[in-house]
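**Q** In the part that follows, the structures are each spelled out as structure tokens.
The numbers here are math on the coordinates, done by the rules we state, and not lab data. All values derive from a computational prediction rather than experimental measurement.
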Structure I
Amino acid sequence: MKSRRKYTTVSIPITLYNRIKNLIENTGFTSVSQYVTYVLREVVSAHEEARYREPFTEEDKKRILERLRRLGYL
């Protein structure tokens, strides 16, 4: 038995809807809703990933500390 997905409605301006509709012509997207869902999943995923990512890499930290040393702060 297939599970049924639940959906809700999100409103966007008609002009944006029409721009997206034109953008997805001759692509694999069959509807504006399908495209918008894809884009929102990508954006949300990126934000979730960024939330848990360390703001600076170890290399960044080394460069910052070296710069502070050269400036005489350390």
Structure II
Amino acid sequence: MPTVAQEGEFRFVVRTRDHPPAHVHVLCADGQEVRINLNDGSFLDEPPPSKKRAILKAFYKHVKGIRDAWDEYHERRA
């Protein structure tokens, strides 16, 4: 479960044996976890309302590296 980016309290993880659609797991320091679809930037899980904006800001700061990691681990299948 490689961490592909980190920003503040958020750790972005791409699981090497995960399923489509292409997505990233966002692990929050308080133990909460949400997934973001890499194809359109939408949340696959409802984020904590107080963290939604900060998660998206951090995600878009690192989106290219996150997508590159997904493509590398999944051979551009999804």
Structure III
Amino acid sequence: MELTVNLRFEQIIALIRQLPVNQVLKLKVEIDKKIAEPKSVREKSEFQKFLLGGPVMSGEQYNEFKENRKKFNAWRQE
């Protein structure tokens, strides 16, 4: 048997506020476990793929970058 109830967000919040504190904490844990964590893990994974797919400096380019940074720092201090 399935029951579907159409509630507005404000109604859901009002119902949650009627719960005892320990039940609210249990609800928060369940929400974090079922909804927030899987999404954040997926987003983190996608972001990691994005970063790992980016360009990479060679050793020579990195040394050139360090030299340029030294020159710009010296120029700024003049």
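**Q** For Cα Rg over 2.2 N^0.38 Å, which of the structures I, II, III scores highest?
**A** Top value of Cα Rg over 2.2 N^0.38 Å goes to structure III.
**Q** Now, a different point. Given that helix-only ellipticity at 222 nm (-39500 (n - 2.57) for each DSSP H run of 4 or more, over all residues; to 500), derived from a single structure, equals -19500, which label among I, II, III identifies that structure?
**A** I
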